[in-house]
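Just so it is clear, none of the values below were taken in a lab; they were calculated from the coordinates. Computed from a predicted structure; not experimentally measured. Cβ atoms are built from the backbone, for glycine too; each structure is taken alone.
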Structure I
Amino acid sequence: MKRYSMISLFMAAMMFIAGAVSAQTVDEVVSKHLEAIGGKENWKKVNTMKMEANLSVQGMDIPINIYQVNNKSFRQDFTAMNMTGYTILNNDSGWSFNPLQGQSKPEPMTADMLSAQKDQLDIQGELVDYKDKGHKVELLGKEDIDGTETIKMKLTRKSGSEVVYFFDPKTYYIVRSVSKMKINGQDIEQVSNLSNYTKLPEGIVVPLTMETSGAPAPITIKKVEVNPVLDPSLFIAK
């Protein structure tokens, strides 16, 4: 009986130590990542952002403008074939307008679409103070991506949705993210590949090239403005 108790205590202690090591490893990866992209304190100073980007499809350049207010509003404009469309997202509402698809006026997002895209409102990054935000993070081992054995980490948001990040162990930049969302009752997976990381004058580091499963070609960011003054009317559908 005494021997069984000692074994039980030993196993319990080992499980506790293993859990502590795992938590420390997670925090170490998060810490190295945040340091690599300019530091948590620099990112916490980012309240608004404007980006000018370009999408090249079949020889046609499509300019894209992105406006963001941290944890409040997001807008993305595009112009193609002399027509301009947009997506607007706020905390409690969202609209989309795409004249290329025959729309004559903006349409409100469904509840599923709004819920799935609200994570874009956190422009400081979900890993910045992730515990305070109610998110949970766990390591999933390693996975080869284009010849690089990346560190694989899952973040479960407070809302319950999940995203898996893949870190380059040499730079601790995120080279891929895989998000799962439910839209119109269907589970949809979105894969984003990130590259061409560049340090801005404000000290933060951002990827200037993004390939997503929802876009026909890579998006190249040409210009980034940090903390510009943004007109609130940008985030109202007209």
Structure II
Amino acid sequence: MTEQLVFDLAASEPPSFSNFLPGRNAEALATLRSLAADTVVEAGILIWGTPGGGKTHLLRATVQAAQAHGTSATYIVEPGALLAQDPELLAAQTLIAVDSIDLATPDAQAVAFRLFNALKERKGHLVAASRVPPAALPLREDLRTRLGWGLAFEIAALSDAEKAAVLAAFAAQRGLPISDEVIGYLLARGQRDMPALLATLSALDRHSLAARRPITVPLLRDWLQRESERDR
């Protein structure tokens, strides 16, 4: 194994409902599960909140679950990507998930407006993610209004205690011997969003195996310092 491979962040598990800790987002999670099962009547759902709270995870999990139910569904990584899609093919699907809808350009907003209307007419669904609530969306009024017609949920970030619980469960599932002190240090010194924390823990496990050293606070401190210097 090369040193580069040791320090590459391990690939995260594909986002799913089962590997999302709901915390204070139980209602949003339940609604998106129902949406994926095509038992929600609203044409639009908006999830919003600060970056790193899990919005992208939920969008991708919703699309994955819908596809598992045999429903045609597509995840759009950012609204500008709508411009490269065949509008008729998109409108023919049952569920479209659009990330970062609040960053849509005027051209992308026009496409999203037409897409919403086409999906609503066919009893399809548009689920979108934003950093701000419906009333504060910096979008053209007709699109903002339509997104406000449906359900909206603020996705609350996990508390440090909830993040620690996720990291401990992640380690336990993989048989990683990791102490509360290591988790606390990672939360204090590492990146704050869960995907980065989980990827860091996976990479740290690979590093400890390569170095033949147990996962300890000194190992984590040295590794984070080395990674920081390597990225400069």
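Given a computed value of 2.3 for distance in nm of label points 7 Å out along Cα→Cβ at positions 88 and 200, which structure among I, II does it belong to? Intermediate results must be reported in sequence, preceding the final value.
Numbers: I: 2.3; II: 5.0.
The correct label is I.
If distance in nm of label points 7 Å out along Cα→Cβ at positions 104 and 120 is computed to be 2.6, which of I, II is the source?
Clearly, the read-out refers to I.
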- Message: If distance in nm of label points 7 Å out along Cα→Cβ at positions 176 and 216 computes to 2.5, which of I, II did it come from?
- Response: I
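Comparing relative contact order in percent (Cα under 8 Å, 6 or more apart) across structures I, II, which is largest?
On the way: I: 20; II: 25.
Sorting by relative contact order in percent (Cα under 8 Å, 6 or more apart) in descending order puts II first.
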- Task: Give the label, chosen from I, II, of the structure having the highest value of mean count of other Cβ atoms within 10 Å over residues 56-63.
- Result: II
- For distance in nm of label points 7 Å out along Cα→Cβ at positions 48 and 224, the calculated result is 3.3, so let me know which of I, II that is. II
- With helix-only ellipticity at 222 nm (-39500 (n - 2.57) for each DSSP H run of 4 or more, over all residues; to 500) derived from the coordinates and found to be -15500, which of I, II does the value describe? II
